[in-house]
Structure 1
Amino acid sequence: MTVFDEARNLVGERPKIRKPLSPLERTQARWGWLFLSPWIMGFMLFTFLPMLASLAFSFTDFNITKPDEMTFNGIANYRRLLTDPDLRQALKVTFRFFALAIPISIIQPIGMAALLNAKSLFGKRFFTTLFYMPYMVPVVSAIIIWRGVMNPQTGWINRSLAVIGIAGPDWLNSTTWVYPALIIIGLWGVGNAMLFTLIGMQNVPTELYDAGKVDGATGIQRFMHITLPMITPIIFYNLVLTVIGLFQYFTIPWILTRAGTQDPGQVQLFYNIHFYKTAFTYQDMGYGATLAWLLFFIAMSLTILVFWSAKYWVYTPGGSDA
């Protein structure tokens, strides 16, 4: 270390003086804001302002059919969260399904991508297209098909089981089998996550596999110690999308239960179904807005937890935190 370095450490670095923008840079900045302005206006009008309005409604007894009778009720809606039995059931159903679906939704795309990435597989393009195709099928059409497939009397799953002497369950009404049934329906459309994972596997440097072979690592060891660590950014991406998607889970159980009318045991009373019924069926917009903000904080908290955990398991070049 030179004398000048020691002096700099004692005195400290001089604050950097920001140079004024050149005319070209100012022009580019103005054009940048101009092109961003439609998105900014759309965000303000259709996202930010409605969020502020829903926050205000959460402190009222607003009913959409009686807007003139709206009154401020303080934190009554938030106190109601503590005594709402349907909310407790909705949280129970949602988190139970969450605990089952998250691991399977992450492992399934990895397994499919590993199969398609194998050099010995014949017809890779065909199987890649085949696995991805269900993702392109309209959700409502797919759910109607699955409702017929899982019918306890006429569905082909139970008919196939009957051939070998097994009585199939009531997939969509049984408290034991409804969640496996919903997971099977969800896994039918994991083609997008599979495709991203496959791209990540194909971008792993081949030199690492060659080095592993030289060191005597088996195929499983190379997959566990080379492939998986290198694709952890893709796994992290799929995990974040899965967490957010599960808290928006609505369409599949809503259609399967025919708008919630065929769910006697409330085994498919997911959070968003309870929220939808409260706000749009019972017209209780004040309490519905409260449920929406509770969902926002739950989803945001879990997403922040996932981002915080990334520094412990997500690989980043150079060893920097995710």
Structure 2
Amino acid sequence: MGIFEKFKSGFKKSASALTSGLRDIVVKKEIDDETLDKIEEYLIKSDVGVTASSEIKEIISNSKIDPKKDIAQEINSILMNYIVSLMKPLENSKFFKKKEKINAVLVAGVNGVGKTTTIGKISKILKFNGNKVMLAASDTFRAAAIEQLENWAMKVNVEITKSSQGSDPASVTYKAIERAINNNFNQILIDTAGRLQNKKNLMEEFKKIANVTKKIDPNAPHEVILVLDATSGQNVINQVEEFNKIIPITGLIMTKLDGTAKGGILLAVAKKYKLPIIALGLGEKEDDLQIFEAEKFAQAFTQTN
């Protein structure tokens, strides 16, 4: 089974709930105002967001739907086309391509989103594409974070720079960058602490790490990737807001889209922030990362069988 088939299969539960829910609403041969309101309300409840749900309602209202056709299927097609038009500009597959010079990537996310696991999966794809990859274990405060990243480095056979638990994250980052430059690495993925309880400390920590990366290049960090958990629902919006205040986010990865989440939250985030979507996570295995493609996501999100 290919990665997209796995994604489609894993996403089937939430997609089925969405499409069957819409079908239950559309019981008439014509789409009247009451039905439109119910569709909008249902999409909002599915975490699609108020703005996107309102736009989809407007598109359905202005569409000429043949009453002889399957109305629910027609609405599903409208939804799929909307997703593609919204998200196609947000694809960024070049993130995984081989880089000619060192590329420093900060990977952020609150505890529990699967950040460290995601770094491991990214590493495997980068390595497959011919990159020489270094990991920096700069999440030095979370228990077992260093060991977890080390296990991933061994699993996908990439290098790691680490220090003891409680070490200064910026100093670990500096050491990793220095080593990467001296040994001709072209990709360095920097794991960062995910505590949001004390935003001031997190902000200062992030700024220190970012400033250290600028020793490579004034434009560094070259990428700041935020990992999000689809099961968090509307909390995802708050996380993007908070992290973006600290260091501007350049890309998103959403995890746990394996049938346990509604998935609509990705539409809400895409509509509000227009940030590139790098990949989608499906599970714990090293191959469970789907490089984001709008059409494939739309197909999986609106599948009916």
When 1, 2 are compared on Kirkwood radius over Cα pairs in Å, the highest value belongs to 1
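Out of 1, 2, which structure matches -15500 when helix-only ellipticity at 222 nm (-39500 (n - 2.57) for each DSSP H run of 4 or more, over all residues; to 500) is calculated?
It traces back to 2.
If FRET efficiency 1/(1 + (r/R0)^6) of positions 109 and 165 (r between Cβ atoms, R0 = 30 Å, to 0.05) is computed to be 0.30, which of 1, 2 is the source?
Computing FRET efficiency 1/(1 + (r/R0)^6) of positions 109 and 165 (r between Cβ atoms, R0 = 30 Å, to 0.05) on every structure in 1, 2 gives 0.30 only for 1.
Quick check on the output: 25 is relative contact order in percent (Cα under 8 Å, 6 or more apart), derived from one of 1, 2. Which one produced it?
Clearly, the read-out refers to 1.
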Quick check: 12.1 is what I get for mean count of other Cβ atoms within 10 Å over residues 157-164, calculated from one of 1, 2. Which structure matches?
1
Matching task: 1.44 is the computed value of Cα Rg over 2.2 N^0.38 Å, for residues 53-244 alone. Pick the structure from 1, 2.
1
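Bear in mind that the values in this text are calculations on the coordinates, not laboratory data. Bear in mind that the values here come from a model prediction, so they are computed numbers and not experimental data. Cβ atoms are built from the backbone, for glycine too; each structure is taken alone.
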